[in-house]
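A.B. asks: Structures incoming, each one as structure tokens.
All of the numbers you see were taken from the coordinates with simple rules; none came from a lab. Note that the structure is predicted; figures quoted are calculated from it, not measured. Cβ atoms are built from the backbone, for glycine too; each structure is taken alone.
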Structure I
Amino acid sequence: MRYSLRQLEVFLATARYENVTRAAEELAMSQSAASGSLKELERQFDMKLFDRQGKRLQLSELGQQLRPQIESLMEQARSLEHALTGEDGAGRLEIGATLTIGNYIAVNMIADFRQQNTKSDIILRVANTATIAKQVAGFELDMGLIEGELQHPDLDIVHWRRDELVVFAAPNHPLATSNALSDQDLLTLPWIVRESGSGTRQAFDRAMQGILTDLQIAMELQHTEGIKRAVEAGLGVGCLSQICLEDAFKRGSLVPLPVPGRDFRREWYIITHRDKFHSAALKRWLTLCLQRWST
């Protein structure tokens, strides 16, 4: 065989960081050893895997074509190693989740998974839908749990569960005791909402179709807790998943505002790369998601 698994590890790490020094640090190698490994791989097959721009290395067209196959091969090699050592259910999983899922559901899912898979190591990355999709597509994450609708040629997108947004305000808000908010009411309110690129913002914009451009967007924040605190302080009203508002409603620090004329329902999705090899650990995690945590 004219290549080694170590050379492929260096290739993948360099593709991830676009920098040989950072790749070497991840693999506990010297910079010169990592650089030499990469150059030898290119020399052996007389090919160019990266376009060099100063210290930054970008995948060449050939490198982009080969990356999915190499990712899959390395996953299979790791899976085989676990099987040979009698740890077929072990392995490291890097899971991505959007903010509502990551902050309010994913930790309990991981605890559930670890009860049956004590040798598996799970890393959770929390970001908005656009970021999680980019990282799954770039093989930085094994899979993602997202709140937003998505179309991507390299990703498998599977329906996971349903959710619903709720409009809410501080308990002393003038409309806190209203039985129903009209479109005219919505237009008079200052809104504190999630940033563009988030699934929650996507669902909010869709629900407000027809009046969206006339709404008063007072503030855009990246974190649900920041939005809740701002609404509690009387800076405006918000619209978030009912899951992240349940405790606040029970305490009475926030109150729901009924909006019967608008549809705030949405779907959540599981995303994986089409060319991703599914290790035993990943298969078990996906089974848990779909069988025990779906609605």
Structure II
Amino acid sequence: MRLDDYIPALEDLIDRALDEDLAGGDVTSDRLIPARTQGKARFIVKAHGILAGIDIPGLIFFKIDPFLKFSILLKDGNRVKPGAVVAAIEGDVQSILKGERTALNFLQHLSGIATQTSVYVDAVRGLPVRILDTRKTLPGLRVLEKYAVSVGGGSNHRMSLGDMVLIKDNHIAILRRQGLSIADIVRQARNITPQNIKIEIETSNPIDASEAAQSGADIVMLDNMSQDEMRKAAALIDHKAILEASGGVNLYNIRAIAETGVDWISVGALTHSASALDISMKLVI
């Protein structure tokens, strides 16, 4: 996933973020810092992590003042440690201060997601499994958060509801009321869905999982199954479909889950529970 592919969406996010923060101007900097004061600032990391979103501060500062000079010193995906200087900004101090918080908010949040993702990826290193994100993202920030997941070494599940057919428990509950079995549901979905669109179905036990795979599901989600159930499902399906483990995944059990034979493990915590990476901006006049 490349951030450049989503520049229009990113531009809109930045505009809204700046409107939010500068709705009344910067009454502190405008009144206390003499106009046209020149200075430099550095972006300094204060914790171990993975950098993500380093291009975004430059876009923010350019919108505030196109004469500011933003320099990137470390790239997205770089592992960083306390004291690392990842970027620098030079020019009008009033303009620099106006963009400080918005720039840090994006950079800290995305770097936190990339860092969290890398921890999960490292936990299953050496095993043939992919760590995927979910749609549990902050409204409006999905593109950026999924980008950060990819920077951290994870993979992206569907971006939106239109990317694939994913038949979940609520769909199944309604369709079962109409007398349809798991096999019926999958076959019906396959009959009305173009071949280039993948079909995934959520299952809660190995028998349903096997039935879904036999009926033509491309991906079978093993939802909140025990590790024994996952191993049984993997044996029954025997690579006839991609197996995705979902629900109850954490750093304490993810390697054991990966060892059951699943292909994918989706983790909502990559985005909904990631802590911001501690990064600050310091002026050096």
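A.B. asks: Can you tell which of I, II yields 2.1 when distance in nm of label points 7 Å out along Cα→Cβ at positions 132 and 148 is derived from it?
C.D. replies: So the calculation was done on II.
A.B. asks: Identify which of structures I, II gives the largest calculated value of distance in nm of label points 7 Å out along Cα→Cβ at positions 164 and 212.
C.D. replies: Top value of distance in nm of label points 7 Å out along Cα→Cβ at positions 164 and 212 goes to structure I.
A.B. asks: Of the structures labelled I, II, one was used to calculate Cα extents along the principal axes in Å, for residues 116-219 alone, giving 43, 33, 24. Name it. If you can, show how the numbers build up before the last one.
C.D. replies: On the way: I: 53, 33, 24; II: 43, 33, 24.
Source structure: II.
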